[in-house]
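Have a look at these structures, which come just after this line.
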Structure I
Amino acid sequence: MKTKTQVCIIGAGPSGLILAHILQQVGIDSIILEKNSRNKILNRVRAGIIDQNTIDVLKTIGFSHVFKKQGVIHEGFNLIFDNQCHRIDVNELTGGRSVALHPQQEIVKDFLFHRESLALPILFNVSNVTIKNYETSPQISFNIEEEDYNISADFVIGCDGYHGVSRATIPKRERPEFFKDYPFSWLGILTESPRVSEELTYASHNAGFALISSRSPKIQRMYLQCPKNSTLEEWDDERVWSELELRTASDSNISLIRGEIIKKDIVSMRSFVCEKMQAGRLYLVGDAAHIVPPSAAKGLNLAVSDVCLLSTAIQDYYQNNCSNLLNQYEGEALKRFWRGEEFSNFATRLFHKPVNGDSFDIRQQTSALRYMINSRAASKSFAENYSGIPQDFYSNS
């Protein structure tokens, strides 16, 4: 089978689906290729904190009704250290900006169902994807159940994550890449238990970091800092709950209620940046080009930032026959990403127990936490980054 489209999007995660939706709104055709099954992408559990920029994008493109149904606004968060609980009022510190809990799989469902209702093309279970001639006239070949397919496109957009084919298509010598591995991991659990707090709770403790978040009133997502080489077998349910209770103990009324742990996983902590985000007519978006540690929940939000920049550039190309914004995409995307990367790294160092750190390191960390609590300037800076730097900040940067 052979076909032609204006834009071929590889990857049906949130960034790929949102990009296709924005393009469709302005009359630009696209085809989405996805290696996984439809059922798998609909049921993947991912982090669900979106910042003010992403909230605004969802509303602008016509999904405010969905957000109102699924999203829960968080105007601040709790921070526990030295057995005391402090609330950071993000909304007040930023003049009205907030974050929201909006499970990522619900975003995928909303955009996927909408695309299917319009009978727009999305192909699942795609394998053996090859991208050729991406410098001038992209050709994408692939298989579905041993049948050969070929697509000709004006542009190829890689929304296929760190392990996808898109970035790997660009010769390694042409793509500068930067890595940072953190010397610890997260143990994550899903538990059937009541919501502990309406907002997220971060805990910095000598035993290690902990995070309490929610997926629904009955399903909670929690994390514990653990050694980098940890295995799930080392963390039985009793040990998990005991560590969570120890690290989140405080003078507040926040208290865990134990429930059945229905899933455990180990989350690696790393940063990755590929500074080659465009090669000819091949463009990289989100995790295909950059990864941040989950401490500040910036991954999805940075991907949506990429989508907004690229969709505007593609629209300008078709409507005005102008490639200026396309040529500027990489530089503009990297400016926004490195800001998110620095903040994610800062939050990781601020909240986590230093590995092999001595009492000097621990006291420095405590001092930094106290400064953030007691200095309005420090807490305002954190809140501004946490809720998403306003996009007009970058217009003159």
Structure II
Amino acid sequence: MSSRTFRVIAVQPRWHAMNFTSAAAFRAWMRAQLEAARPHLATDRPNLVVLTELNGLPLVLRSGRWALGLRTFERVAGALFLARLPRTLPIVLCERVSPVRALQLADTEANTRLYLHTCRDLAREYGVYLCCGSAPTPRYRLEGRRLRREPGILTNQSVLLAPNGTLIGTADKVHLTPDEGGGGVDLTPGRLDELRVFPTPVGDLGVAISLDAFRLDVIARLDAQGCTVMLQPDANGAPWTGQEGLAPDSDHLRDQPEAWLDSAWAITARSGTIRYAVNPMVVGNLLDLTFDGQSAITGPPPEAPQPRSYVMTTPRPGFLALAPWVEDGSPDHLRTVGKQLAAHSGHPRENAYQTAVLHADLTLPVSPAGAPPRTPHEHALSALLDGTVRPTRRFPWALLAPALVACAIWRKR
């Protein structure tokens, strides 16, 4: 059987709220990631660049630079909801969603266009297969040449693009963290039965966004469809050297790096269909939110150049590439450093996280599988990417908002 050789690249960027306050700032931040990857691109084989989870979420801050002085994401979101009330309130009332979801849906078409067109242009310019990371994304359908949004739906969605900027496919996150659920940014869980594997020249790609890569039902579904390269875009919203409760026993806390061994590394350490995993992690403080981690590319243990592992864990085979953390040392010392880096710590090292770019050359048999059928949502996104859809006509909600408020008050009485 013939084989294919290709290069995978994981980009670990550092974000800041200012990167999302304008379209130009967002494009510059995304371009900087592809520029960081450029020296690692192979010239004699296809390249797959994988970006991080929720790198489109902070676009809710677009045109909201004035609110950043409120310092916390919750306060900023509240101020933006009120400032955009003519757009946000009708969504709350008509679609029966929370204010935080309405805030994201209010400008979702413009932000989705910005996000996808930016990624499309970068895939074309750099000539790479691109896993765009993930972003809160509505579910669309095409009606003629116009997009129609499914009311109330907003998933954590990853988009895969070909080097010519065309859509390969999408994947929604199935298992949401508490911060992504109703108590946080209030996203809609994806459906397990909608996860598919996409055969490409850079592997049979399956996406397991962050927590999904810890869940056996997701891994079993990707395995059953012949996934050979699992993509795990990640945004770990906590100090990397802290403790967390992803262990099966909810009363048992583990160091985060130890818990992370249950995802990409464990999946490729066994002899299953999923041979490789690419896990880029965003770092940096976003207002009062802390994001940290160590990006990795994992594979079969015999292919790893040397034993190594995350900080606070023992070296082991299986890491083909691993980003260093800020520094090494004893667990107690590293926990102290993690607190110094965290948002609003006031320490001179606040937000001094490590950025990185990893790469590995992989070889796999050529896949006999065909591409899965496109969903109606993917047909709509494809039309959005190729520019064949018209902008949706905006209803003049500002004129209707007072009447909707009065109606809501009357109904409560």
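For which of I, II does helix-only ellipticity at 222 nm (-39500 (n - 2.57) for each DSSP H run of 4 or more, over all residues; to 500), calculated from the coordinates, equal -11500?
I
Going by FRET efficiency 1/(1 + (r/R0)^6) of positions 277 and 365 (r between Cβ atoms, R0 = 41 Å, to 0.05), which of structures I, II comes out largest?
Biggest value here belongs to II.
Comparing I, II, where is Cα Rg over 2.2 N^0.38 Å, for residues 149-268 alone highest?
Max of Cα Rg over 2.2 N^0.38 Å, for residues 149-268 alone: I.
For which of the structures I, II does the calculation of Rg and Dmax of the Cα atoms in Å, for residues 189-340 alone return 15.6, 45?
The value was obtained from structure II.
Determine which structure produced the value 41, 28, 23 for Cα extents along the principal axes in Å, for residues 229-316 alone, calculated from the coordinates; the candidates are I, II.
II
Bear in mind these aren't lab numbers, they're just calculated from the coordinates by the rules spelled out. As the structure is a computational prediction, the values presented were derived from the model and not from experiment. Cβ atoms are built from the backbone, for glycine too; each structure is taken alone.
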